[in-house]
Structure I
């Protein structure tokens, strides 16, 4: 399997598992699911970092964006299906809200992927220069 596909599938699996576990934990332990949002950002950054080291920066950022898209569609459905504790917020988005969220989260996935990729590039250059 091509490394791009491995990274993409790994990212999808990681975000899907994260959404499922966070949804269950939020419901069982009584905290707001939104508090776990930063975990998704970490996953996007790791995808960018790992992808930059294994493939290239451009592909890594695109894959991180795809993981963000997956998170804002399938991941959101997972949280709805598992009845994540969203506090006072009703988890019944309109089509407009869903589209705006998809655009925002996909873009944020790309941004986090870019940050992860930049970090990987910086660390590689630092190692080469011996600083």
Structure II
């Protein structure tokens, strides 16, 4: 049976960021650094790949980035789409963010981008 791996694009989609962000993290946090990005399981012609069962490890790595959340920064694509959809449904930004936090507490196994995508999809029905 052929094994399937996630590449940089797959990791980026799960995290709700661009593939460029994943490339930057790999360069900025190499093996041996204080907070190394998880090493790929395979490398095919210079293209890294991670087993799907390591997604949780990668999500935890990102959540523990030094300084994450301190400056705010730009929301992920998933959060931007969620906030746009929430506004269209009559929620203001604070209400939408509170709702997102509640869903995050209720469904800890889901990442924020997954929750955002799920809610947006439900609202489109």
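Read the figures in this text as sums done on the coordinates, not as results from a lab. What you see is a predicted model, and the numbers here were worked out from it, not measured in a lab.
Taking relative contact order in percent (Cα under 8 Å, 6 or more apart) from the coordinates of each of I, II, which one would give 22?
On the way: I: 36; II: 22.
Comparing all candidates, it corresponds to II.
Each of I, II could give helix-only ellipticity at 222 nm (-39500 (n - 2.57) for each DSSP H run of 4 or more, over all residues; to 500), but the derived value -26500 comes from I. Computing Kirkwood radius over Cα pairs in Å across structures I, II gives 15.2 for structure I.
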